[in-house]
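Taken together, the values in this text are just the output of simple stated rules run on the coordinates, not laboratory data. Note that the coordinates shown come from a computational prediction; the quantities given were computed from them, not determined experimentally. Cβ atoms are built from the backbone, for glycine too; each structure is taken alone.
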Structure 1
Amino acid sequence: MLTRPDTPGTSVAGGDVVVTIADGIGTIRFHHPKGNSLPGVLLRRLAEAITWVGMDPAARVIVLRSEGTGAFCAGASFDELVEINDAETGDQFFSGFARVILAMIRAPKFVLVRVHGRTAGGGVGIAAAGDYTFACTGASAKLSELAVGIGPFVVGPVIERRIGNGPYAAMSVDVNWRDAAWCEQHGLYARVLGDAALMDAAINALAGTLAASNPEAMAEMKRVFWEGTEHWEELLASRARVSGRLVLSRFTREAIAKFRDR
């Protein structure tokens with residue numbers, strides 16, 4: 001459901017995306033009953049919401065969060081991955097993550113990301129694409145793609161840019177969980193708080209300060225933060241094609257089915 005202040009929402013793929021704007025802060029919430037995983041339609045609506053709030057003058061800063069008390073984001077929807085039967089469909093699905101990342105880094109406003117719980121795969125990419133990402137101590141992260149026969153190709157560039165090549169390669173090869181302290185040490189998270197209440201207080205304080213700051217200055221800072229990504233439309237599109245091809249392999253289809261059925 002994409003809810004704008006003046007329009008009703010609609011149900012999307014068993015989940016929803018809700019937008020609210022108040023006091024200069026645009027908050028985007030996404031939810032899916034399966035660990036806040038992201039099917040293709042939900043990815044498209046999330047990218048649309050980020051782009052729309054980025055253009056709305058009523059919002060001077062964006063807060064991106066998911067709902068619930070479990071996982072922040074389980075990454076790609078296994079239910080949808082196992083149904084992909086051709087390279088074009090696979091390409092389109094993985095391009096959804098590219099659209100979300102590009103919407104986040106192209107928005108002319110700071111995007112604050114709230115990571116309240118574990119995050120995997122594409123969820124790590126969302127955390128990395130934030131301009132300032134908050135997390136709780138329980139918000140461990142992992143790149144699980146190799147375990148299901150693909151790789152973190154689409155989200156890789158933004159994660160590597162955020163934490164560096166060495167830590168990114170380590171996460172990609174060793175697909176075990178990294179705790180929040182490791183993520184903060186390597187720059188995936190800008191700040192880690194003890195619990196959700198403390199995190200929300202910190203987010204509200206920073207978002208309020210930024211909402212009262214010079215929007216032109218923040219837009220210029222945002223451009224500086226993401227200099228060198230001008231070619232990412234082409235780069236992420238090529239990475240999506242790689243994932244779209246690999247997801248069709250017998251190894252990957254069997255591995256995804258096993259994960260889905262756990």
Structure 2
Amino acid sequence: MNEAGKVICKLELGIGTISFYHPHSNSLPGDLLRKLAEAITNFGNNPAVKVIVLRSEGEQTFCAGASFDELISLKDFETGKKFFSGFAHVINAIRMAPKFVIARVQGKAVGGGVGVACAADYTIAMDTAAVKLSELAVGIGPFVVGPAVERKIGKAAFTSLAINATTWRDANWAKNVGMYADVHATIANLDEAVNSLAQKLAASNPDAMAELKKVAWKGTENWDTLLIERAGISGQLVLSEFTINAIQQFKKKS
């Protein structure tokens with residue numbers, strides 16, 4: 001088992017599939033975040049890629065968010081800001097890719113995983129794919145992913161999710177607020193829906209899709225700086241005694 005995790009890229013018939021994996025519930029340490037952002041950017045710049053599918057491995061958890069082991073290891077502001085900037089780079093890579101990004105969410109999404117699911121242009125999920133923004137519960141807050149989540153589901157739903165940080169919201173809740181476009185009862189149906197949409201988009205006019213993506217993301221032009229500024233807030237808070245103790249308690253329960 002690769003403790004560092006991995007990112008795998010595959011291109012077939014115009015569909016660029018990016019899969020990520022980490023043995024700790026598909027959590028995202030800094031190196032994996034960097035590879036994920038690079039993979040999205042590379043596929044976005046590749047003319048052979050018409051649409052991008054973003055998924056994780058396994059059938060249990062889509063993404064557990066930030067790596068607790070790495071969070072505990074952060075000892076100064078600069079390294080903290082750099083780590084949280086990893087999520088900013090992934091979100092901005094999705095935003096800037098001139099192709100639609102479809103997210104396949106086969107299981108629970110936590111924290112940064114919710115941010116990735118919301119940043120995608122179209123998200124299809126399993127009916128077991130509950131969501132939780134747990135950051136406040138460990139003394140931080142969903143500052144970096146917040147703009148992506150709020151953009152997708154609105155301020156009221158985002159605020160509710162962010163404040164009630166220990167409560168799971170089920171997939172139907174996520175669909176009702178617009179996080180998920182479709183919800184399916186089996187992996188087979190999920191994959192059929194993802195593949196069907198990806199194939200349709202791969203056969204669509206790439207220029208039209210690029211222009212439509214610009215329209216959909218209008219108003220986010222400042223995110224290159226905004227999300228890095230937000231990473232600084234998290235990078236400072238993660239150093240506090242409160243947060244260190246809270247993360248250690250979470251690790252004992254997991």
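Given that distance in nm of label points 7 Å out along Cα→Cβ at positions 54 and 198, derived from a single structure, equals 3.3, which label among 1, 2 identifies that structure?
1
One of 1, 2 was used to calculate mean count of other Cβ atoms within 10 Å over residues 22-29, giving 21.1; which?
Of the structures listed, the value fits 2.
For the read-out distance in nm of label points 7 Å out along Cα→Cβ at positions 86 and 182, a value of 4.1 was computed from one structure; give its label from 1, 2.
Going through each structure in turn, the value belongs to 1.
Compare distance in nm of label points 7 Å out along Cα→Cβ at positions 102 and 238 across structures 1, 2 and report the one with the greatest value.
2
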